[in-house]
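> In what follows, structures are represented as structure tokens.
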Structure P
Amino acid sequence: MALPAYPASAFPDQPAAIVTGAASPRGIGRATAHRLARDSWAVAIFDLDAAACREVAEEVARDHGVPTLGIGVDITNEDDVERAVSEVLESLPQLVGLVNNAGVSSPIPFLDVTTAEWRRVIEVNVNGTFNVTRAAVRAMARNHLGRIVNISSASAERGGGVYGRAAYSGSKAALLGMARTLARELGPCGITVNSVAPGSIDTDIMGGRLTEDRIRAMLMELPVGRIGTVDDVAGVINFLLGREAGYITGATYDVNGGSHIA
């Protein structure tokens with residue numbers, strides 16, 4: 001008896017991807033945009049700062065010769081998200097990839113966290129991811145092809161970390177549950193959904209919060225003996241969005257230099 005199979009859509013020669021939170025100078029999103037473009041992806045940069053988005057988009061297009069868009073987007077605003085995704089669908093090749101990278105951190109201990117701070121983090125990290133994903137998957141489902149990657153954090157798995165406390169860790173844990181649920185629900189639509197959980201990565205967010213003593217202590221705990229780079233994370237994201245990852249869904253890739261086994 002033959003096993004049932006869902007019809008597979010052909011992977012386009014030049015797919016398009018949305019990368020949220022990609023305007024930061026030393027961030028994972030920006031590195032991911034460049035990594036995808038190296039493999040001929042058209043890329044849409046979403047971030048709050050419209051001018052910075054356009055600058056990054058121009059940089060990626062100049063360096064890699066691919067179509068790009070830089071769009072200022074408040075991902076917590078549903079109408080803003082719908083407008084931006086519509087612009088991507090109208091202006092770039094077929095939308096295949098979505099990297100939910102935009103987020104805010106929160107180093108405040110639980111006993112000190114205010115309701116306003118809690119809501120601020122959840123609104124961006126969880127509700128913002130929901131808004132962008134909902135808008136993007138409609139087009140992916142129509143084409144029966146999509147790759148979604150949520151950027152979570154080692155903090156979600158360990159219960160806090162260097163700069164993430166309850167609000168941040170809780171929001172990033174929510175992204176893991178969302179990815180696994182969507183992997184089940186959207187699989188029949190030809191869409192895979194996975195997560196990447198970075199550990200200690202040298203970004204603007206981490207750089208300003210670590211003392212030299214803390215860095216030395218961290219290095220002693222990491223089997224690989226170094227802090228991670230944004231390119232370490234971008235390479236994994238690029239793989240999960242690519243042609244070869246069509247049978248991987250609901251998975252979490254830990255990019256942490258072995259911190260979980262140290």
Structure Q
Amino acid sequence: MQATVVRDRRQPVVFVLLLALNALLAFLTYALGLVEQFLAGQEMPPELASTPLWLIGLANAGIILVLYGLLGLIGLWFARRLGWPGVYRPDAGWRSWFWWPMALGVVVGVLMVVGDRAFSVFGDWGGLSHPAFPMSLIASATAGIGEEIVFRVFVMGLWAFLLHLVFRQQRGLVMWIANAIAALAFAAGHLPSVMYLVGVSSPLELPAALLIEIALLNGLVGLVAGERYARDGLVAAAGVHFWADVVWHVIWPLLVL
């Protein structure tokens with residue numbers, strides 16, 4: 001399981017910068033009162049309603065730095081053992097760091113819009129909701145960094161590491177199975193926010209079509225981002241996720257206003 005990817009010493013610096021940016025944006029979301037746009041008209045939970053927003057933002061930033069940082073470091077260790085790039089592939093250049101993630105993200109975002117319009121025919125929720133601008137842009141950035149650290153770097157890396165212990169000669173199979181598991185976990189991770197916005201207390205109360213939509217749309221993002229992660233690293237995976245969310249959460253809502 002020796003690494004076969006060229007690395008450089010700037011990778012930890014880039015990871016820390018991404019983590020710090022995620023924490024800063026999470027803090028500003030609350031400190032500037034933008035969280036109300038994310039709630040889409042819902043009330044703040046009673047246990048937090050009396051807490052200063054800047055304090056909630058500071059707590060969220062601290063959680064990101066500690067928890068995401070720890071999960072990221074563990075996941076990057078898995079990546080080294082698997083021969084994956086980790087944070088980024090130094091010999092890839094801007095085509096793999098930026099252009100390919102942007103192109104793939106835009107395509108995925110368009111497919112998400114089309115899929116949501118199609119699924120809305122089967123239910124009365126009128127399509128999934130979006131945070132208002134500029135919160136939609138900030139949410140795209142925080143999700144692109146934070147969720148990729150959790151679900152691609154850690155969850156996908158963990159499963160790939162465990163599967164590789166069994167299927168040592170099947171690197172492609174290992175990657176895709178781990179990718180699928182992480183994509184399903186990524187989709188499931190969106191259920192609490194959907195339940196909150198729809199106003200139900202259990203996933204079983206969600207319409208079947210809505211559950212399928214969440215699984216398919218988020219699974220698509222996860223699979224594409226996971227493939228980029230294994231090929232080109234966290235920066236590429238975060239890019240796919242960010243641009244998909246920009247199309248889905250930022251551009252599409254502005255077009256239909």
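> Match the computed value 17.9, 63 of Rg and Dmax of the Cα atoms in Å to one of the structures P, Q, and report its label.
Of the options listed, only P reproduces it.
> Which one of P, Q has helix-only ellipticity at 222 nm (-39500 (n - 2.57) for each DSSP H run of 4 or more, over all residues; to 500), as calculated from the coordinates, equal to -20000?
Details: P: -13500; Q: -20000.
Source structure for this number: Q.
> Please compute FRET efficiency 1/(1 + (r/R0)^6) of positions 30 and 78 (r between Cβ atoms, R0 = 35 Å, to 0.05) for structures P, Q and give me the label with the greatest value.
Answer by largest value of FRET efficiency 1/(1 + (r/R0)^6) of positions 30 and 78 (r between Cβ atoms, R0 = 35 Å, to 0.05): P.
> Now a separate question. For which of P, Q does relative contact order in percent (Cα under 8 Å, 6 or more apart), calculated from the coordinates, equal 30?
Working: P: 19; Q: 30.
Among P, Q, the structure yielding 30 for relative contact order in percent (Cα under 8 Å, 6 or more apart) is Q.
> If you work out mean projected area of the Cα convex hull in nm², for residues 22-85 alone for P, Q, which one comes out largest?
Q
None of the figures in this text is laboratory data; all of them are computed from the coordinates on show. From a predicted model like this one, the values you see are computed outputs, not experimental measurements. Cβ atoms are built from the backbone, for glycine too; each structure is taken alone.
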